[in-house]
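Novice: Input: structures, listed below.
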Structure 1
Amino acid sequence: MNPFEEPETRVQTTAPLVEALRSEVRNWRESGYNKASDTTRRLLQYWFEDEHEIDDEKFKYYFAQREAIETLIYVYEVKKFQKMSDLILNYDSTKKIAYNPNEYLFPKYCFKMATGSGKTYVMALAIVWSYFNNIVENNEEMPRNFLIVAPNIAVYERLKEDFSDCEIFNSGVMIPDEFQHLWEFESVTEDYIPTRSTKGRLYLTNVQRIYERDNAPVNPIQEIVGKKPSDAIRYYDQIMAEIKSLSSLGIINDEAHHVWDKDIIWNQFIWTCDELLKKKSKGLSFQLDFTATPKRQDSGSVFEWVITDFPLADAIRCGIVKSPIIAEVENPHETP
């Protein structure tokens, strides 16, 4: 199958919202993106219709990437479905989704994307779309500041390769020439905290730093004189201080199958950000979750907020990722 075109056949999705959403997004695409802002239509045209090159080689986005960002734009900007109840009433194919409204205090969407299918690019496209709609269209529902949370140091380091120095945004396939002069954006990492003022920022951290901040032990001397904060804790505290000054923020979670439990510190941190933002605005603009396996670990049920589904089987059939090789051991011996 052609990885750049919509597949004729797909693996049956188990995500209740996806089938109906695919149909509506397809019709919306064919309409020329009706009711999207001029800025959004230009970005979509640039991404998916204009020709691109990276390092003198032709570049084109996979259909899975296109469908993912289109679906986000459709539900958030065009339909303005920012409550879980809106998504369920309009797209629940099972009519059986049960959810706790207290767990959906802000817009939340999940993207099921196979490992290797390009979810990092979709994260970047979402940032570019939101930033320019805020700047050009003066749309305050679209944030221009973002926080990406990784589950561990390994994923953090991988994301840092793409997002530090805003490298991924400067690849020539993200921002149209006529928008370049409006792009004032910095990435903030533990290694680099910019001093100059910009219109937008991307903060990058990993959830282990949040655990370190909450669980760092204090010895008796430190109780008296105060504990000297580590670099990681100082970075965390700076992020929280800056969030307090923001009027809008979008949070992006990588490997987000870890956020299924409302009681974990990761989710508590997200809700803390929402509470801080509510002191100056309506709260967190959105939470975008990216994972290949959006399932609850206690029940095995799929996250009800999944809006796109591109599983490993489809990625293999499209030639985006290679089929895994299962090795067989001859004459196996039991380990005593």
Structure 2
Amino acid sequence: MRDPLFWHKDGFIARALSPLSLLWRAGGGIRTLTTTPSHPGCPVFCVGNFTVGGAGKTPTAIALFNLLTALGRTPHFVSRGYGGSMRGPHRVDPTSDRADQVGDEPLLLAAHGPTWVSRERFLGAEMACAAGADVIILDDGLQNPSLIKDCSFAVIDSQYGIGNGRVIPAGPMREPLDSGLEKVRAIILIGDETPDFITNLHASVPVVRARIETENGADFAHQRVLAFAGIGRPSKFYESLQQCGAMIAETQDFADHHPFSAQELSNLRTRAQTLGARLVTTQKDLMRLPSENRSGISSLNIRLVFDAPDQLNQIVKTVLADG
């Protein structure tokens, strides 16, 4: 579902909840102090973010995979497998594993390259290296202290930025901005806007601009659609559909990583028929639908494109050379 409105401005509610943010920060601090980080034996690139919710980490991880592959490397993805029941380490099989077992994001990643789910990130990375990976792409592990990272990227949605800049529950931040910036080699800024905190950044933290492009947007041009999504920021999905020329008859939001039931899908089909509309969802949501219940449901497929590919290419090459 959508973020609380007070996360977007530094108002009374955010200030009143700030003392509770200290508890969140203390929990993270204790975890860091009591965890001894380990290195799996091959370079680790982490794709994470400073805030909760969707920012574009999955398409960024896939774009990084393609870059590393083009450089002649053999990358494997490692993910916690949020929303899945498997503790792992387990190599995802996209032909037989389900989202309720491994999570929706790992299934999407596995369509592009070898993917492992593991509650213990280090064990997953270690097993990936043993299975032939010569570089690890750690999905959403910026705040995880168990694994030594050779390079971390923070993905930022340029429209959302960092909200009010406060830590959970007063705001959307997983940690204070200063401590987050100390961990990252660069910021991947997705979109055309420039948040205030980016303007004030020290030059030592480079900003790599990128944008989301649709791969099959023409399929929805002039089409009447019922769009539904269970992601962090569904409005971005709906905006993308509109930019493709789709005519949105109705939208339905579900909780992030929502496991769709057969009854919910039946209701969506009935509603779409009533509206004379085509059912469309995100790639990530499609991964959570049972394969036998995907008939008549399309997905809007996206990819990340860097404005200056050589900028990121040089960062990656430098990290690999140092490793």
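Novice: Could you figure out which one of 1, 2 the value 4.5 for distance in nm of label points 7 Å out along Cα→Cβ at positions 55 and 271 was computed from?
Specialist: Label of the source structure: 1.
Novice: Comparing distance in nm of label points 7 Å out along Cα→Cβ at positions 47 and 287 across 1, 2, which is largest?
Specialist: Going through 1, 2 one by one, distance in nm of label points 7 Å out along Cα→Cβ at positions 47 and 287 peaks for structure 1.
Novice: Looking just at Cα Rg over 2.2 N^0.38 Å, which of the labels 1, 2 belongs to the structure with the highest value?
Specialist: Structure 1 comes out on top.
Novice: Of structures 1, 2, which gives 2.4 when distance in nm of label points 7 Å out along Cα→Cβ at positions 239 and 263 is computed from the coordinates?
Specialist: That value comes from structure 1.
Novice: Determine which structure produced the value 26 for relative contact order in percent (Cα under 8 Å, 6 or more apart), calculated from the coordinates; the candidates are 1, 2.
Specialist: Corresponding structure: 1.
Novice: Further question on the same structure: Thinking only about distance in nm of label points 7 Å out along Cα→Cβ at positions 71 and 175, which of 1, 2 has the largest value?
Specialist: Top value of distance in nm of label points 7 Å out along Cα→Cβ at positions 71 and 175, among 1, 2, belongs to structure 1.
Novice: Which structure, out of 1, 2, was mean count of other Cβ atoms within 10 Å over residues 7-14 calculated from, if the result is 13.1?
Specialist: That value comes from structure 1.
Coordinate-derived values only; no laboratory data. The shown structure was predicted, so the numbers you read here are calculated from the model rather than taken from an experiment. Cβ atoms are built from the backbone, for glycine too; each structure is taken alone.
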